[in-house]
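No value in this document is a laboratory result; all are computed from the given coordinates. This one's a predicted model, so the numbers in the text were calculated from it and none came from an experiment. Cβ atoms are built from the backbone, for glycine too; each structure is taken alone.
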Structure P
Amino acid sequence: MAVIDFFDKGWASVPSAIAYRTADEAWTYDAAGRMSCRIAHGLRAAGIARQTPVAVLSPNAPLAWICVLGIWRSGAAWVPLNPGSPATDNAALIDRFDVELVFFDPSLATAMAAIADACPQIQAVALAAGTDTITLDEWLGDAPETSPDLDYDMDDVVALMPTGGTTGLPKGVMNTHRSLSVMVVHQMLAMSYDEGEAIVNLVAAPMTHTAGLLTLQTTARGGTVAIIPRATPDLVLNAIAAFGVTDLFLPPTVVYRLLEVLDRCDVDTSSLKYLLYGAAPMSVEKLRIGVQRLGSVFLQLYGQVEAPAAIAFLRPSEHIVNGELAGDDRLSSCGRPYPLVSVRVVNPDTDTPAAVGVTGEICVRGDLVMKGYYKDPQRTADTIRDGWLHTGDMGHLDDHGYLHLTDRKKDLIISGGFNVYPNEVEQVIWSHPAVQDCAVVGAPDDDWGERVTAVVELNPEQTVDAHELIALCREQLGGVRTPKEVIFVDSLPRSVNGKVLKKDIRAQFWADAGRLI
């Protein structure tokens, strides 16, 4: 199936039903479908060829997602841009991924102007009036409301999604009709609904992250996607009650805050059937509290951009054993692999399969796996070997087939569900004249999963306080990548050749917390 077909199934079955809604607006399947067709024709008229990267820069909003549908319908490839990232970062992605056109929300006009200055080759289209840029209505003109006549190749790239390694340089993960179709089928298998049962998916996390892709299983079944601007506990809980939400995705840090609010107020969450969590380690203690408060609704997802959202899953029923909450070993697992992928754990030095219970690198094979990295054949070959995607995650399979994530090969930090690349943060800290050296690592945190922590060595007879360094990082990097803590030391641990031993620094934080990395 082409990825657009998952929306079109809902459009064909319930054209007058509400496909997307917010507190202030609603789009029927027919209105959203016709708009996506017009956008597809507009892109083709603008010279956007098949698999050409096209970006969307917007907060969570129905029209922004309908632009994504139009991109797919035209045969182009969607490039998600994070509206919370600095304009320089988004400009770098646009340049690196050869984006030719950007749809943007007028609320981000200042950022878009900076991007346009840095990338004068792009076309820009504003989703509404309020800027000097051509608006979507003007750009569309009299574009037809019927779908263009196109043949889709299952191996065409439909999403070019930024991710990175420890250097922070963005890699473009090329996902195809094939890989995203497997992702959607896996989600539909994980979240079963009876015939005629209401389906209301809530988008609270950024649509540029996991939440947007997870709407596809809803529209394939003719359900409603309710959209709120951000994932704050009050907004999420009010939306669950107001819209009768049946499923939603949240990173663990938001789940924790949600549970804190529920301790202080009484909100009707009885409609909720599935609360998907993932993108970062989940506190077993808080997961237990969540099941006790919300019932057996928690569904864990384990995946990565290279194998999106659907490598393994822990069903709500698997959180319960013999009528009681499962033990820590089960609750801390990622669940079992989905049916349409093969998962194995290998010795990272030899690529030979590891025995049950033995830690190694998690590898995945199947149609879920990405096509490769954009314009990076060497890295693609290094990552996909003999058909197996080497995830870079370390873990093991237990006697019952449950997958356990126990470590990461690289220094990547996952904080609140977002990737933080230490080198980016270190570069900013190093820029301060008082700093001689630093190391940024992930320390254990019950709220964020991992806390971005900077360990800093100062130049002799120079001073700077933690608040100043944190402010410097926040100005240049935004909130997610800013260290939550800065620790000053006389000397960083180094190897005999002078390399800072990050592993030793990180291990000490985890040992002090009574946890292993």
Structure Q
Amino acid sequence: MKRMKKMPLLSVVLCTVLLMSGCGGGNNAAVQSTAEPGKEPAPAGTAAVATPAEGTTVKPVSFSYYSNYDWDTTEPWGDDSTTRWIIDTLKVNITPVQSSGAAETKFSTMIASGSLPDVIMMDRGANVERLRQAGLLVSFDEYLDKYPNLKKNAGEATLNMLRSDDGKLYQFPNWYTSSPNGNGGWLVNRKIYKELNSPKLETFDDLYAYLKLVKEKYPDVVPLEVGAKGRGIDTMYGGFAENKPYLSKANPVGNALESIFKDPVFIENMLFASKLFREKLISQDVFTQTSDQITEKLNTGRVAVFVDGDVANPGRGANSALRAADPEAGYDIIWPIHKAGLNAEKITPNNYNSLGWNVLVITKQAEDPEAIFSYLDWATGDDGQRILNFGRQGLYWDETDADGVPIQNERGLTTPQSEKDKEKIGRFNWVGNTTFIDKTKAKMDAQLPEDKQNWTTLAQTKVAWKTSRNFTEFVNLDPLPDSEEGTIATTVNDIYLEVYAKALYAKSDEEVQQLLKKADEDAERAGYAKLLKFQTERWQNNLSKME
């Protein structure tokens, strides 16, 4: 599953939320199909040829949908074969509401004007709770047994973690999972590595020696690229201890959360990163470079080693770009680099949680919330996930195997990915079931010749997913922004970001340690202990729900 950068939501205007008049509607007639799926594949882009899976129950409905992220533009509904099939077969129509690159402004405007959409995709946490406390969200509990896919696939434990303080469920998870996932880790420039005689590259000592060699032999190459804003340094953290979860503002010790600034693993990681930066083994524009600039360096082979929270996705494009010019070039994912003496099998730079990424909520704006839920539940089931992620039946696949995995037809096996991308397959999967998709994707990829298999899928299955730790117990620890603990959290976050940058630029190990000590003292004066107590209680509450 891809991990994407999320923009923060507006957190202060929700106190003024108003009830609003509707822009979405629907009827209550149910669609239940037991018809056989179409047997003959139709040309790409033609009308639907298949029908829903047997037993499908979706109530026809039209509703408005808003994704509260600056970067997200929802594609028009009905302009591609997948959503045309949904319109024609399930009688579900959706009107996108765009953020236009200004999600916070758009959201506050909708609130002030009393015109919230029927469905909102947003981050879990404080803002969902504010909408819930204002009485603006629909509870899903009465639908869970009638439409059972979410309950079956996500499981009771995950749904319990998503319940609000009143015991009810208002959040429909996106990319929830029951199996490890993740995209983070380490890439090595294949050609440079081979030209330097492929030295052992397992420990941080090995890495340091290799980066120095790269700097000497390839002056125009970045020895170690750590991603935008230095995110890769967080990924490095996982290599300094076994089975160590990374919480940017806290350190779990026993049954309590303690100061991150006193965390021996955090300190060791920052000391190592600062040393690499001082010796110009890390990109010197780490805090100013853009993602596009990093991509350009990767695609032109000017990075020897890349560590980041997502290497599986940019690695695919870079590998393809380099191999197009030189079949011997490209990037390989390697087992996570770690501190000498640690068990390599217990190094987990990736974290995953069963709740997944973000959530969908249905507002009381909706005229028929049950109909909306019926569609979302179909979408998160096996039938919906197949169609939304791999196209409607008859396009690139005609039948499935015993596990429900699409068997690609001739068009699916021979159509270039660039042509498939025009179908916008996957763009409308807002309630992703990660476990189903990841297993299906891997099995479908295995149907292809080795040279045509997806680089990202191979990187995930060989390394990334095998080095991912369950992080579910640490979700939902943040306090409400306008609470006392929320104010403390904002101050601690500012202290953290400042010392993170200063430590990287420090002139010596001693300066790094002094900076972290002062940051800890500043955080304590700001009330850090009260915040950690609050978060510890939330953590322990999570653990009780997971028993």
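One of P, Q was used to calculate relative contact order in percent (Cα under 8 Å, 6 or more apart), giving 22; which? Don't skip to the answer; put the middle values down first.
Working: P: 11; Q: 22.
Only structure Q yields this read-out.
Using mean count of other Cβ atoms within 10 Å over residues 376-383, single out the structure from P, Q with the greatest value. Can you show the working numbers first?
Numbers: P: 13.0; Q: 23.6.
Checked P, Q; max of mean count of other Cβ atoms within 10 Å over residues 376-383 sits with Q.
In terms of FRET efficiency 1/(1 + (r/R0)^6) of positions 88 and 264 (r between Cβ atoms, R0 = 41 Å, to 0.05), which of structures P, Q is highest? Spell out each step's value before the answer.
Details: P: 0.55; Q: 0.10.
Looking at the calculated values, the largest one is P.
Can you spot which of P, Q the value 5.7 was calculated from, given it is distance in nm of label points 7 Å out along Cα→Cβ at positions 288 and 368? Please report the intermediate quantities before stating the final value.
Working: P: 2.9; Q: 5.7.
Computed on structure Q.
As an exercise: distance in nm of label points 7 Å out along Cα→Cβ at positions 104 and 184, calculated from one structure in P, Q, equals 2.5. Which structure is it? Intermediate values should be presented prior to the final figure.
On the way: P: 3.0; Q: 2.5.
For distance in nm of label points 7 Å out along Cα→Cβ at positions 104 and 184, the value 2.5 is produced by structure Q.
Work out the source of -11000 here, i.e. which of P, Q gives that when helix-only ellipticity at 222 nm (-39500 (n - 2.57) for each DSSP H run of 4 or more, over all residues; to 500) is computed.
Working: P: -9000; Q: -11000.
Of the options listed, only Q reproduces it.
Which structure, out of P, Q, was mean count of other Cβ atoms within 10 Å over residues 64-71 derived from, given a value of 26.2? Please report the intermediate quantities before stating the final value.
Working: P: 26.2; Q: 20.1.
Attributed to the structure labelled P.
One of P, Q was used to calculate Kirkwood radius over Cα pairs in Å, giving 25.1; which?
Answer for the origin of the read-out: Q.
Once distance in nm of label points 7 Å out along Cα→Cβ at positions 208 and 472 is calculated for all of P, Q, which comes out largest? Please list the in-between numbers first.
On the way: P: 2.6; Q: 3.9.
The maximum falls on structure Q.
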